[in-house]
1. Can you rank I, II by distance in nm of label points 7 Å out along Cα→Cβ at positions 51 and 163 and just name the one with the largest value?
2. Hey, Rg and Dmax of the Cα atoms in Å derived from one of I, II reads 19.5, 68; which structure?
3. Could you figure out which one of I, II the value 24.2 for mean count of other Cβ atoms within 10 Å over residues 67-74 was computed from?
4. To which of I, II does the computed value -22000 (helix-only ellipticity at 222 nm (-39500 (n - 2.57) for each DSSP H run of 4 or more, over all residues; to 500)) belong?
5. Which one of I, II has P(r) over Cα pairs in 10 Å bins from 0, in percent, for residues 43-138 alone, as calculated from the coordinates, equal to 16, 42, 36, 5?
Structure I
Amino acid sequence: MNRLAAIAPAILALAGCAAMDTGPKATAALQPTAGNTASGTVTFTQSGRKVLVSGEVRGLKPGAQHGFHIHEKGDCSAPDATSAGGHFNPDGKPHGAADHQPHHAGDLPPLVADATGVAKISYEADAISVGSGGANDVVGRGLIVHRDPDDFRTQPTGNSGARVACGVIKS
């Protein structure tokens, strides 16, 4: 029993280190496009080969789904955020649902707003990276929230309508 008591702190320390084994982080501060109210913060955290995408977006249409994508350019200067370009797609794949293959690297699960217009996201992506400098690195890209749900079929956009919020993913 004394032996277990002696090594318990070391076991706890190792467990704590394993839980904190994360890599680079980046954040997008979403701002509303002209005439819209959506805003929020989304964080991208590299953990091994996956990226945890987590955050919250407010000011959405209550009870509605909204298309949510990483776009190719980190430029939100246009009033309608068209300056962010198209979906981030370094592998040249067709548009589709994030949980099915094939899909763009920038295809994320839809945001689902609650009755107060708030959507929370917590999703593990495997088609992107943070701070790697590689082709699938999201740092410097745009993050877009769309007005409408993504149909996951229409190429190359998913027919998700106007852009209601835009943010640049920064490390």
Structure II
Amino acid sequence: MGGETVPITTKERRATLAVWLFALLGSAALVLMTLAAPALRLRSPRLSALLYAVFAPLCHQDSGRCLHLAGYPMAVCGRCFGIDVGFALGALLYPFFRGFARPSPPAIRTLLLASLPIALDGAGNILGLWSSPIGVRFATGLLWGTVLPPYFIAGLHELAMRFPGFRPRVRSPA
């Protein structure tokens, strides 16, 4: 009897779909806003400045560590942009690997392994052992960002299921 799984309800499946859409659309919006900041610099300087200001508390925005678009630095550094793009990519691919069943996070070792390159590169830069080129910063961010959506979706789904409007009725086996 131990180890039996409770079938997923329609409400749970809908909640998973809603959380996935939130993750996908939210991450896509972040990527687009990051790209829009430099792209709008000449056409709409106020909107561009607003976008840079929105991202300022989240990233150092050091021009030398940012990718450039239209001759201007993006609103976040290369590593942060890699994380954002990776998260959007991971969210986009989520249904192909995880489906819309009751979400559960992957094994923690997956997160730890994906965190190793970004942690080592970041530590090496902070300690002054090396200064990574922007491509390495972007790649380590991309890798790390790609593995985050299953954890985010599982956590947000769990939170959503705690609200009475989302809580499915689970019948206990007779």
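1. II
2. II
3. Answer for the origin of the read-out: I.
4. Computed on structure II.
5. Attributed to the structure labelled I.
Values quoted throughout were computed directly from the atomic coordinates according to the rules given, and no laboratory measurement underlies them. For clarity, every value in this text was computed on a predicted model and none was experimentally measured. Cβ atoms are built from the backbone, for glycine too; each structure is taken alone.
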